[in-house]
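**Q** Structures follow.
Read the figures in this text as sums done on the coordinates, not as results from a lab. Only a predicted model underlies this, so the values are computations on that prediction, with no experimental measurement involved. Cβ atoms are built from the backbone, for glycine too; each structure is taken alone.
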Structure I
């Protein structure tokens, strides 16, 4: 376990969209093959291995047990802890069942060094948009309070801020105003990151780093009123969490 004065290295993967079979495709892309290529790419990097892999939702597209077992079997050989949260295409109960044993963790808070990584569940049954609800917001406030002087990184699936795409912003975090208001009350929050939008963004909201990470399969074209695919390749994100609360990040596209 890293000390509080050491840098933490996090690998964020998002929106893997696996299916029950390896041959299945989504929008013409074999999602098993793209995730496998991404994992091969990250393992070849000089900074490998990270302290944690963070998978921010839509692990499986078809809510199949085989899909979660495929995710498990691809990630387990990495020998790294894997923290997961559900997205709108997931089956949260099935995800927790299949990924119930180490090195996997679904939800909760992970305390590492001088940081606390809070894994939020924004899944809403039958809705592509997400929400936290009053109970989860209260629990988030409690977790941030318990972290004390530790810096906080909050991970979720749905975007809590507008992305500038009308169709995407209609399926974001429904109670984003309440969430952001809560975050504003805790100076130990250093960053918020998410998936869902299949595109990269990096903004500051006050002193809080707001980050979205592309999918390990296909991407959505930014700043469009209607659904459109981008021609960007699969991607992932490295995060270096510094002892002073700063976040250094690198986005990687796998051509």
Structure II
């Protein structure tokens, strides 16, 4: 590995391997080690099949490695119960995916509020936080609209609002611009970058080198191995030209 952030580690992977059983077994991650600091913005880039989504799932505790260690804020995720991992995801981690996964019968506001169900918040508090999150992504005026009444870019911004409404310290985005046109994709990246300014670590999975270049750190993955790790800047100024 090359240069890393000087911030305290929020995520650490040590010798992580993931193998799926079969004849022969399929190893999609091979002895991956990396650390990501707080308030960092990182792109994990590589072609389809390189292991990016598997690595995101493991970092986000949606899956467990076959071997190796995953630490989130110093906690070894293998040593805690599944209930504790679920609580960690609910309270610490937000997810954004290529598909928006919005409920078609609910308004934008209620879709965002739905994402906080497992945080134990009462409905008025969830709706208050949902309204604030929609305002942060520029959709306050569309809060009552259902997904079918929103553009693709707007739906992805609702998904981002849902991911950030609970105040996560980590946000993972898997190909968040993959279903969008270029202009909408640039706008989505703008909002993801802005979240970093609020103190959230953002890790984006992408196959697009031009999208990865907008993030301060790019980790390159190929055939399940890290083949590059570069910090290009640390001031956050590189994205402001899109605003």
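**Q** Assign the value 28, calculated as relative contact order in percent (Cα under 8 Å, 6 or more apart), to the correct structure from I, II.
**A** Working: I: 21; II: 28.
Clearly, the read-out refers to II.
**Q** For structures I, II, calculate percent of Cα pairs over 14 Å apart, for residues 137-176 alone and state which one comes out highest. Each step should come with its number before you reach the end.
**A** Working: I: 57; II: 47.
Checked I, II; max of percent of Cα pairs over 14 Å apart, for residues 137-176 alone sits with I.
**Q** I've got another one for you. Looking just at distance in nm of label points 7 Å out along Cα→Cβ at positions 105 and 217, which of the labels I, II belongs to the structure with the highest value? List each step's numbers first, then the result.
**A** Numbers: I: 2.8; II: 4.3.
By distance in nm of label points 7 Å out along Cα→Cβ at positions 105 and 217, the leading structure of I, II is II.
**Q** When FRET efficiency 1/(1 + (r/R0)^6) of positions 33 and 121 (r between Cβ atoms, R0 = 41 Å, to 0.05) is compared over structures I, II, which one is greatest?
**A** Largest calculated value belongs to I.
**Q** Of structures I, II, which gives -7000 when helix-only ellipticity at 222 nm (-39500 (n - 2.57) for each DSSP H run of 4 or more, over all residues; to 500) is computed from the coordinates? If you can, show how the numbers build up before the last one.
**A** Details: I: -7000; II: -9000.
So the calculation was done on I.
**Q** Related question: A value of 17.6, 54 was computed for Rg and Dmax of the Cα atoms in Å; which of I, II is the source structure? Don't skip to the end; give the middle numbers.
**A** On the way: I: 16.8, 48; II: 17.6, 54.
The value was obtained from structure II.
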